[in-house]
Every structure is written in C-alpha cells, then in structure tokens.
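Please go over the structures that come below.
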Structure I
Amino acid sequence: MLHDLSSDEVKVSTHAEDLKFRLATVELLRTAKKYFTYRELSAKTDLPVTVLSRYAKGHVLPNKDRARQLWNALSKIIGLENEFKRRLRFNKDGYFDNTLLISDIVLLRQAANYAIAKFAGKRITKVLTAAVDGVPLATMVANALGVNLVIAKSSKEVGVPSFLEETYVLSNSGYTLTLYIPRDSIKKRDSVLIVDDIIKSGETQNALLNLVYKARAETAGIFAMIAVGDEWIERMKIPPDCQVEVILKLGS
C-alpha cells in the first residue's frame, strides 16, 4: 500500500512502471511495423516518420505522454480484440475453445503489454492466478512487470509448511473447490494483480480476491483476456479501488 512506503520507494516504483509502459509501447510499434509502412503509421499516429523509426529501432524511448499517445493510436489498428475473436472456436452448444489463445506466445506477450498499458501507474508487486489455464498469461504479465508469480492450486504441496486456503462452490454444479497458496507467498505490503485467461461466473476470481484479503494485502486490479457476460461483476466482491480490465467481452 502506498501510504506504507517511503517517498523514495514510491518514486522508484512509479519510474519503473513508466519505463515498462514505454518499452511495451515500442514493442507494439514494432508489431505494427510488420503490417504497415512508416508512412502509413505516421498518418495514423500524427507522428513524423523519422520519430517513429527512431522509436522502433531503439535509438530513443518515447516519454510517458508520447507513449500514451502512441499506444492509443496503435491499439486501434493492431486490433488485439479482433485477433482474439478470430481465434476462438465455438461448438454447436456455444462453448468455446481458447487453445489458440493461451498457446500463442506472441499473442500472450501482446496481452501482457496491454495489461502494462492499462495498469500503468499502479503499484503491483505480485501477480496471482489459479491453475491451470491462467498460468501462461499470468507468467507473461509477471515477466513483463518484473514481479513474482503466485499460482493458487487445488492441492497442497508436501514441502510447503503452511497455506492460505479458500473454498468456494462451482456454479450450478453442487461441487466445492479449494484453492491453496503458500502462506508467505503474499505479504501484507504486497499489491496484487489477479490475472486469468477467462472470467465466466466469477467464482474463481472471487476466491483469489479472498486469498489476497486473507493475506492482508491489497488488490491492485483484475485482468483477463476474455469475460463472458457481466453477471460475474455482481457476484464478485470487488474492492472500490480495484481496477478491472478485460480485452474481449462476449455475450452471455
């Protein structure tokens, strides 16, 4: 929590977050360069060709304001949301297969950069996810942010002396599931970003929220690639200052 930190620690944390976002913007520009010429990108971003070239080649980094301008313009033409839609495979009952999303490293890296952009300025010290499908995205996000990853699992590991646990009921199933994390994996001073590939009912993500609460830490935000409907928002006990970001929202 920011009020527990010294002013020097806050300055270092803010500078580090700004730098990550600026680097993510350059990577997005390099991705855009695969599909557009510098002249086309110049027209879409209102930035000179020479400036874009210097950014893409790593000769100079855009400042925070320029990075935000560039990110907003490039996000409209790269179309991460449309790429997600294109790769989803639905069966006759309306269920979808997300294999082409969680197995594509380049796409996961772009999703991680999306998270950096959306949570720019937020203090994040840990990334928390639930095994198993959320792990690839959460790993990429944690790596991009330069923080440790905590994975909540459905079983206890023998070598861990103590756990925090949360039990919840799976929607319309009558079954309960318990998630466990090592007790010392999240500490009181941590600010946690919860990451998952898909939010459907919200029960799993709410269990992760409760684990953060039990650790007496702070939830900085919730990030997912896909969310189905919006009823999950009503079910979850999301703190007032917890930012929620989803790349692709599908109907119920």
Structure II
Amino acid sequence: MIERVDVRYIKTPKQAGLENPVMIEGLPGIGHVGKLVADHLVKVLEVEKVVELYSHHFPPQVMVDEKGIVKLPKNEIYAYRAEGQSPDLLILVGDYQSISNEGHFELANAYIKIAKDFEVSRIYTLGGYGVGKLIEEPYVIGAVNDETLFEELKRHGVKFENGEPAGGIIGAAGLIIGLAMLEGIPSACLMGTTSGYMVDPKSAKAVLDVLIKLLNLEISVEDLEERAKEMERLISQIKEMQEAQMVQFKGDEDLRYFR
C-alpha cells in the first residue's frame, strides 16, 4: 500500500554521494515547458534514479505500456554527479502534479524534505508563462525567493517584469520556492514565455539555454532544437492560415455592400 505521499529512496543521500547539489524541478505545466527541459537533462546526462514518489494526490489510474503491463503514477528524482565546474544535480521529473490543492502542499513539502536530506545548495523550478498568443522569440521571466539572486539571473538573460506573473505561480514551481524560502534555501523559478495553447519546445529551449549558463553545463541540445524548429514550422503554418482567413473575412465584408 502507499501513503498519502509515499517517498521511496532507491539510494540514500549518502549512497548517492552528491556534494551540495542544485535541485531542478520540471513537472508538467503550461506548455509542458519545465517538463521538456527536465526530461531532456535526464536524457542527455549520466544520471541515476535515487527517489520515487507515489501519492494519493495523483490521478486515480494506472498507465498500461505496449506489453500490457500496468504502472502506478509516480514522480522521480535523478542524481547527476558532475565533473569540472558544474554542480551536482537532483532532477525532479514526472507525469503528474497534484489533482487537489491540499495535495500540492503535501507534495511540495515532500520535495523540500528530500532537498534538505540531500543538502541542496539551491533550487530552480521550471515552467511556462502563458501569454495567450503565439510567441516568435520566447524569453525567460524569473521569480526568486532571495534578492541576492537577482543580478546573477539578469546577467544570464532572465527578465524580471513588474507585476509579472500577475496571477502568481501556481503549482509545484511556485510552492517549492515559497517553502524553500522558509527553509533558507535560495531558489528561483524560470518561466519561458509561451502561448499556453500547446506543448512548446521552443520556449523550453529558451529556458534550457539560461539553465545551461547558470549551471555551466556542457550538454547537447540537438534534440530540443529540432523539436523547436518543428514548432517554428507549425507556428508559421498557423499564421499563414490566420492571414488567409483574414483576407477571406475582408473579402466577405466588402461583398456586403453589393445587393
């Protein structure tokens, strides 16, 4: 059986052998921006799974793979032992956030407890910032829980806009940095601007570019770049359709003068 939030260590912090790692959260959200980035890091870095999280607050279902085998919903944390000037990493990924408000707090508390167990030095949460229109050149908006992070993030291209995001940051990306503030863990949320209408690898690429500079990572971005190019082609097609519809609409309007 599982608990309301069931945290299962595959490797203890001591066994994982990380030194003051940076934690990165990339769960599903607007445009799947954060998830795309975190999943990409897990794919291209040499990581190992250290934690699995099950919860009553995930959807009441199981997934069935191509062989007909079921799997419970879960989130996972992977460890990366860095070389050179990059920090060690803890990467939180998964397919779900909580389906209830109470669950968001219970899960965020669990993530912070794990962060403290691994003695993380900083947390970056990742997400999308929906603007309700197609974006040709996405950029990254930031929010921090420690003023000392402002200048560092600005140097790496993160923008801080007055009153934005206007509605606050909902879900894990916001709660984690809020709770981390109470625990004295410097944290920031990096949000790629996106339409919010679809999965947005182009916005994810913008966030990944900033994260690479912040963490001094040397990794391949080829896969995400290709997906971003596909997104560009899709946006171009959508715009052409919109322009054609506007021309058709204008033509119809002109014809109304004739009887």
Structure III
Amino acid sequence: MLLTEEFVDLPTPTGPMRTYIYKPAPPGRYPGLLLFSEIFQRTGPIKRTAALMAGHGFIVGVPEIFHELEPVGTELAYDQAGADKGNEDKIGKPVSAYDADARAVIAHLKALPACTGKIGSLGICVGGHLSFRASMNPEILAGACFYATDIHKGSLGKGGDDSLARTGEIKGEMLMIFGKQDPHVPGEGRLLLYKRMTEAGVNFTWCEFNGAHAFIRDEGYRYDPELAHTCLGLVIDLFRRKLGEGDLPLPAEKKGPVETKH
C-alpha cells in the first residue's frame, strides 16, 4: 500500500508537539494508532515501524516525546551520549506532561476525517511505558508494549510515576512483549507487572521471548529479525481484531487472458 507522511504541531500544556502522521494513501477511513518511540525519538527504526503499521491499514501518529526538552526534529544517536541524553530527558519530564501528550494525539487522530475513530496504542522501550499509560484513556481499545521500561520501578519522569497503581484503569486489550535477556526489565520486574495486571483484571496477552533489549530495532547487534517479524505480526493481529481493518483497497483487477496450468 502506498503511504503519505506529514506532520502537525499539536498544542499541549508544555508547548507545541511535533507529531508525524503516516497514513494509507488510498482514500477511505482507517483506525488510528499512537506510536511512542524509544528515548532516541523518531529515528530510522521508528520511522520504518510507523510505515509498516500504516502499510497495514492504520493512521499512525508519532509524537516527539521530548518536545519540551529538545529542538524540533531531534533524533538522538544510538550511542552512549545519545542514551545518556535520552535518559536524562526521560526522568526530567513531568509524568503529567506525558499524559497530556497522549491525550493530544488521541484527540487529533479521532478528529481526522480519514480515521474511523477507533484508536490503539503501540510503544517501544520507554515508549512501551507510555503506551501502557496511554491505554488508561478510555478511547484506547487495544495497546501493545515492547519491553516497557520503568513500570516496575515507578521511575518515569517527575511528579510521581503511578503506572502500577493505575493499572486497573486500562479497559482495552493489552499485548505485553518482553525479552528474557533484557536487563532493563528483569525477571522480578516482569513478575511484579504480571501480578499487578492480573490482580487488576486487565485483559492481556503476555509474551516472553529469548531476546535482548531492543531486539525489534532494526539497527545494532541486538536486532533479531525473525523475532521482530513474529512479534509485529502479533501486534498487527491484535489491532486488526480490536480496531478493524478500515477501508483497505481491493487488489487491482488483472487484465488480459487468464493463464491456467495443469
């Protein structure tokens, strides 16, 4: 499917937030997705993930998660300096601002004429945590989280990370994906989150794979292409089941004689 890409600067309480919109080019109406990036913001792997999801029939909104702290268009490098800066921004931003950002993207997607109004949320690393929190909004019908960091530690942002305490506010179906060799979300942290989601009565699917942190990122030595393909298939299946497929174009009619083989 052909795609279009554009951007919009959404108003938030902490300033305008550059948000990139990827959507199918064929006319019609499609479900919406929030896509929250890693601490490095909208890097090449995030752009390709957004395009992949849009190519499967979703309108994807990708906000710059540190819009208050970094110049517009900032992509932090996948090196130690980039990781240090991203982690500094992650804990320096108020939790309330993350929540306001999510609501701004939800409202924008729902208002788009090309959107069906059915919305899901997807995130990777810190974005997995942001997807988890975004799923506390009643508009989110399904949420997917790749190795969501900090939920078990309550260490996201300033002002009190209450994600565990608010888990029961999630009403949509969740897909939680982790790598067993991920030191950022160790076994005891995963167990804590699993128990909390179970106790809160959340409808969720829990997947743990033999993978390192960032195994879905198609850059770097930790990338596992086969595992990434499997997991992204699970994500697409969830969103199609819970959000619908929208107006996916029919295959073009073949012209000319029909060839038969015996």
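One of I, II, III was used to compute percent of Cα pairs over 12 Å apart, for residues 21-76 alone, and the answer was 59. Which one was it?
Of the options listed, only I reproduces it.
Please compute distance in nm of label points 7 Å out along Cα→Cβ at positions 37 and 157 for structures I, II, III and give me the label with the greatest value.
The maximum falls on structure I.
Using the calculated result 26.2 for mean count of other Cβ atoms within 10 Å over residues 189-196, pick out the matching structure from I, II, III.
Working through the options, I get structure II.
Match the computed value 33, 24, 14 of semi-axes √(5λ) of the Cα gyration tensor in Å to one of the structures I, II, III, and report its label.
I
For which of I, II, III does Cα extents along the principal axes in Å, for residues 61-164 alone, calculated from the coordinates, equal 41, 31, 23?
Here the read-out was taken from III.
When distance in nm of label points 7 Å out along Cα→Cβ at positions 45 and 125 is computed for each of I, II, III, which one produces 0.7?
III
All of the numbers you see were taken from the coordinates with simple rules; none came from a lab. Remember, it's a predicted structure, so these values are computed and weren't measured experimentally. Cβ atoms are built from the backbone, for glycine too; each structure is taken alone.
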